[in-house]
Structure 1
Amino acid sequence: MNNIRYDSSKEYRTAKKMGERELIYWESRGKDGHLPSLENLLKDKNIINEVTLGTIEVPIKKVKGTFYDSRRSAFAKNFMPLLEEDTEFAIKWMNLFEAQQEEGIRDAVIAYEYLNKFYIVEGNKRTSVLKYLDSPSIMANVKRLIPKYDEMDLNIRIYYEFLEFYEKTKINMIWFKREGGFKELENILFNYIEKNNEERDEFIRFFEKSIYWEFRKIYHELNGEKLPITTGEAFLYYLKKYGIEKNTLEKELRLRLKTVIKELEEIYFEEKRNLIQEVFSPFIKSTVEKKLNIAFLYRNYIEESTWVQAHESGRKYLEEVFEDKITTFYVENVKKDKSYDVIKELINQNYNLIITTSYDFMDSTYKAAIEFPNIKFLNCAGYKSYRNLSVYFGRIYQPRFLTGIIAGTMTRKNKIGYIAPYPLPLFVRGLNAFALGVKTVNPYAKVLVKWTNKWIDHDIENEKTLELIKEGIDILATNMDSIIPQIIADKYKVYTIGYNVINKEITPDTYIASAYWKWGRFYKKIVSRLLNNEWIITTSKHLEDLRKYWYGMDKKIVKLYKNKDIIPGQTEKLVGVMKSLIKNNEFDIFSGPIYDNNKNLIVDRDESLIDEELLKMDWYLDNIEGDLQKVIFNTDK
């Protein structure tokens with residue numbers, strides 16, 4: 001027994017040294033080297049559900065911390081102990097080490113799972129011992145904490161994909177850093193089960209504990225973890241190449257994995273080399289004049305869509321400015337489900353800058369950017385970026401606010417109509433900005449909203465416009481790509497406020513204003529950079545990037561048109577003053593107090609919404625009535 005005690009003391013000292021080295025490693029880099037605590041991680045998180053998973057086998061590598069903040073200082077980040085050998089803590093650790101050596105630790109720990117990582121509530125020392133002994137797994141009684149879905153957060157989007165996968169398979173050992181991986185793995189797994197008439201639950205257990213685990217063991221022995229991907233992603237690549245086999249000999253598996261690792265190294269080495277070229281290319285003088293072949297994807301026909309017309313004007317502006325330095329091409333009426341195929345065909349035709357001008361093309365552009373790292377992509381109104389995919393938009397809500405001021409001063413019935421395509425955050429943001437403009441000058445007026453849930457549908461637009469007119473509006477603001485609402489309203493002598501472009505000539509007696517785009521200015525900036533071998537990735541996820549992502553009235557990307565023949569002089573002067581304040585960043589449209597339609601205080605006095613909150617806007621201002629649909633994050637039905 002004394003020998004065992006002596007051995008456990010030696011093991012504890014070794015574990016403690018490992019912990020101390022870990023602590024020094026992180027602290028020398030200015031970071032916290034102690035064990036993370038879930039209490040800290042959850043401080044500003046919105047947990048919507050708690051699910052009991054029962055006692056399950058948890059991969060030890062997925063146990064990332066403790067639950068209680070008070071216990072984190074006893075361990076380094078790698079779960080190794082830090083307290084002195086003569087403490088009660090150390091004695092209990094050594095006893096557990098001996099128990100594991102003699103008969104194994106039998107009692108399950110208690111843990112929370114959050115984003116497929118596990119945090120120990122009870123059993124930190126047991127976990128530490130098993131981590132020290134490099135045990136592959138630990139039994140745990142687990143409760144899952146589910147965060148609120150956030151379309152803007154990549155990690156949460158992937159986690160929700162995992163939840164669907166886990167519900168069907170109960171597999172938690174496999175993880176992906178990129179979207180779509182769980183669905184691909186699920187399809188491969190269930191296609192095999194169906195094709196081979198396997199008993200589902202039994203085969204899934206075999207698949208995880210034998211096929212995947214054997215793959216993982218050899219993959220790590222061959223140093224596969226040095227690649228910048230998860231083991232799950234390498235496993236998926238292997239399955240796509242070789243398929244599922246129940247009894248692969250270890251020798252054969254090892255040979256295959258050597259090939260797989262080599263292929264993956266070549267793929268990621270190429271990506272790294274391309275990235276290095278992008279970083280240093282501005283400093284390298286080329287003797288070859290660079291030429292850009294630029295392709296635009298439009299979701300509708302130019303003649304029927306004011307949104308497409310605005311981008312088409314930008315494309316023509318590029319040709320005028322750059323002449324023979326670039327070539328441009330466009331594809332009209334590209335449907336969402338066909339957009340990826342169109343992008344691939346354009347790449348095959350040697351277009352090296354592809355501009356997808358719709359939110360609907362976000363996912364297909366993102367997928368193409370990953371697959372074709374040497375091609376540059378721009379996506380309008382989306383939020384998924386990559387190292388060769390930049391997102392862009394404009395603060396169209398600024399001129400939209402000013403059109404709200406015009407509507408609020410000119411209405412006589414205090415009923416203002418508003419028609420828009422989808423209740424996506426970008427359209428809700430524009431609606432709220434318009435309603436704030438109305439409320440600024442007229443607290444009695446109401447904005448009545450109708451959603452078409454279509455980009456362009458003349459029948460629905462006609463129907464919704466007539467419904468608003470019957471409800472007694474005397475001004476109609478449209479956020480549609482079509483001019484149908486404008487034409488219908490004109491027949492009933494209802495004033496209209498347009499969007500995307502200026503088209504006063506169609507209804508000159510009723511067209512009072514428009515919030516519109518000058519995309520050519522933006523495209524000129526991007527193309528100038530690319531011709532100088534400069535590429536700036538912008539994303540809608542981080543505040544420091546949003547200034548680049550959202551060009552406002554100060555950059556003249558978004559503009560206001562006002563019809564001086566109709567608008568009263570005093571209204572025009574007021575709008576001019578507010579426009580100047582906005583352009584000079586002296587007035588914030590979304591400054592408080594702001595209340596939603598349920599009388600909740602959204603923005604307090606002397607505060608303003610930050611850009612990240614604007615991107616996720618999911619509420620309606622308190623002077624908005626009508627079709628208050630739930631905010632959505634995609635246009636799929």
Structure 2
Amino acid sequence: MNASTRIEKAVRALRRLAIQLASDRRGNVVMIFALVMPALIMLTLGGIDINRVTTAKARVQDALDAATLAAARSSYTDPKDLKTVALVALKANLRNASVEPFSDDAVKIELTKEQVVIADIQVQVKTLIANVVLPPYGKILDDTLPVSVHSEVNRSSKDIEVSLVLDITGSMGSNNRIGDLKNAANQLIKLVVQPAAKQTPYYSRMAIVPYSIGVNLGARADAARGASIGSTSITGASWAAASAKSISGITRASPGVVTANSHGLATNDYVWISGVSGMTQINNRAYRVVRIDSNKVSLQYQSGGNWYALNTSSGYSSYSSGGQIRKCTRSDCFITITSNNHGLSEDEGVQITGVNGMSALNNNSGLFEVYERTSNDAFVLPVGGAAYADYSNGGSVQCGRDGCVKRVFRDPQYNRLNVFDNTSCVSERAGSSAYTDTAPGSAYVGRNYASPRNPCPAATIQPLTSNIDTLTTLVNGLSVTGSTAGQIGLAWGWYTVSNQFNGLWSSNPAAAYAPTKVLKAVILMTDGEFNTPYCGGVIARNAGSGSGSLYDKIACDATNGDPFDQAAKLCAGMKAKDVIVYTVGFSITPGSEAANILSSCATDKDKAFLPQSGADLSNDFQAIGRDITRLRISR
């Protein structure tokens with residue numbers, strides 16, 4: 001029932017009363033009627049204003065409650081800032097209400113030591129009846145009536161620790177996606193991280209984890225993965241047991257007979273023949289000899305575990321001149337290297353550098369595989385003969401297994417030896433701690449041996465900080481490179497908000513897990529498939545399309561399996577620790593496998609986003625920022 005209807009009903013009731021009293025001829029009734037009639041009219045019609053004020057007060061109370069809650073949800077502590085937030089909500093909720101315009105001074109708001117936001121307001125409600133002139137009383141009340149309301153909200157806020165994991169892979173260079181990312185990330189930083197003056201009583205800090213083929217830890221890399229093993233010095237290299245003797249003839253017979261005056265050999269000695277002209281088929285091979293006399297020997301070759309007489313009458317050209325025969329220390333005439341405490345294992349790839357005399361060992365990058373480990377101080381390389389001359393001095397041997405300064409391995413395309421340097425990037429953690437936040441001192445993360453064609457990104461990880469300039473400077477300096485190891489970026493997003501990793505950045509520590517006190521969140525942003533898993537620190541041969549050529553990979557499958565499966569396990573581990581996970585799939589097709597995996601990885605479906613444009617990305621990052629701000633306030 002509206003006000004005009006109520007007035008009409010009241011007037012009709014008064015009219016009936018007036019007619020009844022007017023028809024009464026008793027004098028005292030007429031006199032009493034004349035005296036009380038104005039009061040009766042005011043009392044009857046005044047109920048309309050009472051109802052109006054009561055309705056307005058309820059509306060104002062609701063509006064003030066909402067405004068006080070908005071102020072409590074903000075990170076502000078100063079009354080002026082709290083009032084600014086409250087007034088925006090208050091005026092929006094009182095739009096079209098039956099209250100007179102009010103000044104900002106009508107609102108009082110404060111934050112107590114007990115973290116309770118207290119707000120008061122007094123507004124005026126325009127009257128419809130009470131301000132009329134009633135003879136003989138005149139104007140009884142003012143044109144408006146005051147309405148005062150009070151509201152309190154217990155602010156139980158939390159500290160905020162957010163890790164922003166950003167895809168800076170090569171595909172982010174197309175259509176200026178990296179520019180869109182920088183714009184959106186800068187907006188998010190300003191939403192989540194409060195200025196320095198407003199970091200009390202609750203702080204808000206952010207970490208940034210740029211990733212492509214891995215995450216660059218810079219100077220912190222060794223603390224996370226362990227120190228890398230360097231080279232050891234070579235003090236000796238030999239294959240021959242005596243000086244060479246000149247060959248003056250070789251017969252074409254079965255067995256063939258070699259003439260080398262004063263050869264000094266005995267039956268079952270091993271020799272290496274090189275430099276022969278004419279019968280060149282005999283060169284650069286190891287043989288066993290049968291002594292004929294002081295100037296002649298016959299040769300045997302090895303097949304399997306047996307030795308057989310060498311028949312030079314078939315398949316061999318006639319000897320013409322030259323050549324040398326030299327006694328070997330081993331049956332295979334391989335080279336034995338002396339290097340104290342080399343630490344090598346059989347079949348391990350190594351790199352030889354800086355050798356003098358036997359300098360051919362340095363050729364072709366000096367890459368070999370250890371044939372045999374003879375002691376802690378010596379090992380054998382599967383090469384030998386005069387082509388390697390005699391060692392004089394110098395040289396070093398660098399181990400090539402996972403954990404060394406360099407990685408020497410065979411590729412799956414050509415099966416050739418390759419060597420990559422260890423970088424300051426890291427790869428996945430293997431073993432029982434792969435999907436946990438166990439401290440790196442207890443379980444190292446993986447090393448990253450990167451191809452120059454798919455390099456470690458230059459941008460290094462930024463642990464938690466409240467310095468907005470530091471965060472925005474890092475974001476603005478990002479450049480694109482490499483393939484997509486999103487599982488590694490995600491892992492380090494978790495590590496930056498885990499107090500288990502504080503040993504890496506003692507000046508930027510994360511708080512202990514305490515969901516009622518600290519809100520921890522990881523925001524994973526990617527624009528494509530996770531395609532870069534590792535085996536022994538090198539991209540695995542079964543890595544996905546876009547992860548580089550086969551000749552830049554190692555001939556073994558990924559230790560931890562599919563990268564998206566790894567990401568799912570990491571997300572499960574984070575969520576079990578009450579870390580909130582947001583996922584942002586930039587330009588990823590809805591309904592695709594990648595989109596579905598990102599959705600399941602997020603804490604809930606409302607925290608999974610699939611922006612298709614730069615504007616969408618900015619909107620979604622802002623939505624995440626608002627959600628984090630909302631979640632930090634518990635009502």
Structure 3
Amino acid sequence: MPIWGQSITKVEPPDWPTVRRPTTLQLLITGDGLAQARLRSATPGVTPGKVDVSPDGRYAFCELTVTPAARPGPVSLSLATPNGQVGVPWAVFAPLPRTTAFRGLSPDDVLYLAMIDRFANGDAGNDSPPGMPAADRANPRAYHGGDLRGVIEKLDYLQQLGVTAIWLTPVYDNDDASEDYHGYGATDFYAIEQRFGTLEDYQTLAAEVRRRGMKLLQDVIPNHTGPRHPWVRQPPTPTWFNGTPEQHLTCNFDIPTLTRPEATPAARALVLEGWFAGILPDLNGADERYKRYAIQNALWWAEKVGLDGMRVDTYPYVVRSFWRDWQRAIDEAFPKLTAVGEIWHGDPKVISFFRGGRTGWDGIDTGLRSQFDFPLFYAIRNFAGGDAPVTALIDVLRQDALYGDARMNVTFVGNHDVPRLMRAMGGDLRRAQLATALLMTLRGIPQLYAGDEIGMDGGEDPDNRRDFPGGFDAAPNAFTASGRAPDEQRIWSETQRLIALRRAHRALRQGKHTDLVATGKQWAFLRDDGREKLLVVVNGADGEAAEVRIPLALVRPARIRRPVVLKALHGSSPMTEWQLEPQTISVRVEPFGYRVYHVQ
């Protein structure tokens with residue numbers, strides 16, 4: 001019991017898994033009257049260490065070593081001060097088997113992004129928690145009621161579509177106000193948002209995902225908190241944040257500045273220390289105690305839930321030394337777990353600066369093995385939905401060597417931060433299908449945004465975050481074929497077929513890319529993994545069908561004296577070329593059309 005004003009309100013992390021070798025943690029204990037505290041343990045295998053308390057007695061940073069002797073269950077911990085002693089609620093838990101989780105992503109996966117609040121409402125009981133504004137679907141910036149139970153209920157739908165991995169927007173507890181439905185304004189990094197459900201719901205979702213052979217990614221946010229996080233007014237250390245609510249920089253999003261060694265410290269500070277929109281408090285990755293807190297937080301969620309990957313929000317806005325140490329810790333604990341960095345810029349030379357495997361001008365190797373391919377995102381949209389020639393796409397792909405292994409890039413044509421794919425394609429279903437076809441036939445790990453598979457419309461935020469039809473007990477129900485309009489069913493079925501095509505052919509997932517023909521809006525390329533060779537032919541122009549002429553010598557090496565047979569896999573009837581002399585293959589492709597052939 002608290003004595004003489006002593007109290008503990010929070011312990012982070014709240015528990016830890018059993019270990020195979022001694023592991024020293026940093027507990028962040030929040031309370032009152034903690035000055036001159038000492039940590040005590042009466043549990044075998046759990047050994048207390050040094051304690052540093054903030055001048056106001058509110059925060060105690062406590063070293064705690066867990067050894068293999070520790071067994072799952074409550075731990076007898078206490079904080080003793082000159083004025084008394086108070087118990088510290090803490091526990092050790094059994095970890096998940098390494099064979100069932102932490103598998104990471106590969107080009108064999110198809111990732112699906114769902115905003116929890118906008119996807120499906122599986123538990124109406126958490127729509128309007130006591131003391132919080134009620135869910136209001138008429139307000140595009142309010143909570144609408146989607147939750148983790150809703151995601152669980154729609155796993156059959158995702159598997160039917162062909163999805164193998166799920167990326168959910170943040171699960172962290174956010175402010176009780178009505179406009180934090182997106183999850184990016186955390187007020188507690190160790191708690192689940194009440195409107196989304198409970199930790200048990202999240203663990204149930206993860207277990208069901210694993211049972212189905214699917215994978216789960218968590219959205220993590222080491223760069224900032226919500227403005228109402230308790231830390232903002234009372235930070236654990238003087239340098240926990242960059243700036244204060246009264247005096248801080250505003251982020252200018254100038255990512256290229258970070259890639260230039262000649263940039264001034266002041267210029268870099270505007271990127272690394274500025275608050276997003278001047279509102280979201282910027283956490284300081286250079287603060288050693290915060291860095292340790294964030295690393296442990298990521299490890300805890302991975303272990304507690306059984307994650308296969310993490311989508312890392314606002315990656316470039318945190319100092320690179322933080323990412324070096326963060327990635328090392330992740331890799332040591334979960335060698336296969338995939339962290340995917342969000343570096344929102346359209347130049348491969350800029351985003352590849354943050355890729356691991358080599359040191360930058362600063363001598364730091366971030367260790368990052370995967371990132372969202374924004375350059376390819378812009379190139380596909382501009383080609384399929386605009387006037388850009390195919391050479392603009394090819395110019396992006398020609399820079400793949402910058403990444404080390406570009407196959408680990410997560411490719412996409414839509415997400416929750418940009419206008420919907422259908423809006424970008426001018427409402428043209430053919431253009432949207434072409435964009436999706438390119439996503440599924442080019443290198444990388446393709447990612448879909450929930451609703452794009454049925455051609456949902458939407459402009460800028462929050463219009464691009466409309467509720468998924470049928471997820472909220474309202475008709476029509478686009479989770480079923482009978483509930484989809486004809487155009488919705490058409491694009492859904494085509495997306496399903498394209499995913500199945502990719503899944504059936506390793507050459508599309510892992511193969512080498514070779515350009516054969518690139519003229520205006522027409523494009524022919526090969527995907528070849530050494531065992532099979534696929535020919536993809538694309539017409540990105542409107543108007544008449546195009547005859548794409550491909551020299552036979554480009555498809556079949558001259559030394560091979562046998563017929564070339566093109567077996568149609570997607571989009572047209574079989575073609576056969578029987579001549580032994582060099583010839584030209586002519587493929588007729590309709591406007592915004594595409595053809596895929598197996599070269600035999």
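What follows is calculated from the coordinates using simple rules that are stated; it is not laboratory data. All of these numbers come straight from a predicted model, not from anything done at the bench. Cβ atoms are built from the backbone, for glycine too; each structure is taken alone.
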Candidates 1, 2, 3; mean count of other Cβ atoms within 10 Å over residues 109-116 computed = 20.9; producing structure is 1
Note: distance in nm of label points 7 Å out along Cα→Cβ at positions 117 and 325 at 3.3, derived from one of structures 1, 2, 3, originates from structure 3
Output 4.4 (distance in nm of label points 7 Å out along Cα→Cβ at positions 229 and 301, calculated) maps, among 1, 2, 3, to structure 1
The value 48, 26, 23 for semi-axes √(5λ) of the Cα gyration tensor in Å, derived from one of 1, 2, 3, belongs to structure 3
helix-only ellipticity at 222 nm (-39500 (n - 2.57) for each DSSP H run of 4 or more, over all residues; to 500), calculated, reads -8500; among 1, 2, 3 the input was structure 2
